[in-house]
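Next up: some structures, all given as structure tokens.
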Structure P
Amino acid sequence: MADLSPQAQAVLDAFMDSPVDAGNYYATRSRQIAAALRAAAEQVVPDHANPVGDAHDDARHDQWMRIRYKLLAIAAELEAQ
């Protein structure tokens, strides 16, 4: 297997390190996908990003947070299954 970028490796590790419920395949897969989504959100839209110093910093940050929260909401929904 080819080497992955650190970002892709973090997502894969989150998926693979999720707890396994031997009696419930569906719950295990839901948790794994949720963990991968959380890791992807952290890699793509981290909780804190440095501003670039232009007039659009606030709007950009708000958009990033909306994207992050949507990914995290999907993860929470999957994990609740």
Structure Q
Amino acid sequence: MSKPEVKQVYNGAVSAKWEVSIPFTSEGEAGKLRAALAVVQKYQEQAAKVAKVRVGDNGNCDWAMYGFAVKNDKVLVEVKAGACG
């Protein structure tokens, strides 16, 4: 089995960015992960819309981060947004 690989893409004064490559452990996991991420994306988009968070040139912030918690009857989405400068 292959080991995870990490590559530092950026290392600045106040932030850093890494790219981590983790091999799948079994066949079919790629499809399952794509399906799961599609569900996450749906709830992320809905949370951004309700919180009125729009990232980009025509938006109201430069970045947004999302955290998720799954309860028995709902998903809780934490939305953090801000500006770069």
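All of the numbers you see were taken from the coordinates with simple rules; none came from a lab. Remember, predicted model here, so these are calculated numbers, not experimental data.
Some values worked out for this structure:
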read-out: For 17 (relative contact order in percent (Cα under 8 Å, 6 or more apart), calculated) the corresponding structure among P, Q; value: Q
read-out: Origin of the derived value -9500 (helix-only ellipticity at 222 nm (-39500 (n - 2.57) for each DSSP H run of 4 or more, over all residues; to 500); candidates P, Q); value: Q
read-out: Identity of the structure behind 53, 32, 13 (criterion: Cα extents along the principal axes in Å, calculated), options P, Q; value: P
